[in-house]
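Just below sit the structures, each encoded as structure tokens.
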Structure 1
């Protein structure tokens, strides 16, 4: 049986939602579940497997040790964009948690996504992050020990992609001395 949204005529009739409407729904106490707003459409977030949880925890600890003290590592929290409110696995933003007590950040300096179930969704989010002016994004694939660094932001798109397989590492272009992934991430 064909999936409903695979039909272009049906897909064209799906209602879009603005970020403002999305916020109002939550302000009114309506619980939408484990979702995020992507390009005006509410999507279920990827389930978190044990491997995903281990990877995100290890990377967060690594980033926290290596980013300057005047930056904050957010884990699975929203980034408010023009037509989306993705929740990246990790986002490094300037300041501290109190700076975001009244509104989510609209950009970040570094984002890390860990696509275990849906690589397509993570690649779709890269476009959103580029439009939001995020200068560096990483995709980490723990099951294959492959990681990608997306940089060279120009006109809302990343022009440079470097791909490596552990034990190789790549250094951040934003934070000097920050290499990803940490060697202990994929310990066997």
Structure 2
């Protein structure tokens, strides 16, 4: 192999400290930017969101690695990102208040079967996206949803509406009355 190629592959083009600091700066920036962009960017990806995230990763690539295309430089940058993410995750797990600030809280999108359109608008969640989330969780229609919650992770949790026990009892009584009416009708038809 060419010695220049080997040198370019394994020789750091930037100082080691710069290879560590660059990914940390980009990591912090992306955490803040994605937090400000809203929870939707984290999990409820439509094709436009996916394109933005892919372009975002390509855009910050040079900010992370600089002019260094060496294998070692890439490994150092990746290791720095993994270490920072590990430290941040462990730190946030021990500090719940800070974790809520960084990750945000939950947002109720449907309450007692009623869509909260202002919250949906604020979080850029459409009715179609809610319907899709309901179907993914085995709920046929938004009419069957008691509560829908946008989690800090960006996923939507659906709680299905359960008929009240009185409503179930009422329905059962009506069903039995219908059955008795049919049977009485059949008896009258036989006697006539």
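Every read-out reported here was derived from the displayed coordinates using simple, explicitly stated rules and does not represent laboratory data. Bear in mind that the values here come from a model prediction, so they are computed numbers and not experimental data. Cβ atoms are built from the backbone, for glycine too; each structure is taken alone.
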Among 1, 2, which structure scores highest (criterion: distance in nm of label points 7 Å out along Cα→Cβ at positions 36 and 84): 2
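Consider the structures 1, 2: one of them gives 22 for relative contact order in percent (Cα under 8 Å, 6 or more apart) as calculated from the coordinates. Say which.
The structure behind it is 2.
If helix-only ellipticity at 222 nm (-39500 (n - 2.57) for each DSSP H run of 4 or more, over all residues; to 500) is computed to be -7000, which of 1, 2 is the source?
Details: 1: -7000; 2: -21500.
The structure behind it is 1.
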Highest-scoring label, criterion being distance in nm of label points 7 Å out along Cα→Cβ at positions 92 and 180, among 1, 2: 2
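Comparing Rg/Rh (Cα atoms, Kirkwood Rh) across 1, 2, which structure shows the greatest value? Write down the numbers at each step before the final one.
Values: 1: 0.97; 2: 1.31.
Max of Rg/Rh (Cα atoms, Kirkwood Rh): 2.
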Which entry (1, 2) yields the derived value 0.35 for FRET efficiency 1/(1 + (r/R0)^6) of positions 20 and 172 (r between Cβ atoms, R0 = 30 Å, to 0.05): 1
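Taking 1.5 as the value of distance in nm of label points 7 Å out along Cα→Cβ at positions 100 and 116 derived from one of the structures shown (1, 2), identify that structure.
On the way: 1: 2.2; 2: 1.5.
Only one of 1, 2 returns 1.5 for distance in nm of label points 7 Å out along Cα→Cβ at positions 100 and 116, namely 2.
17, 11, 8 is what came out when semi-axes √(5λ) of the Cα gyration tensor in Å, for residues 68-107 alone was calculated for one structure; which of 1, 2 is it? Kindly include the intermediate steps, with their values, before the conclusion.
Values: 1: 17, 11, 8; 2: 31, 11, 5.
Structure 1 accounts for this read-out.
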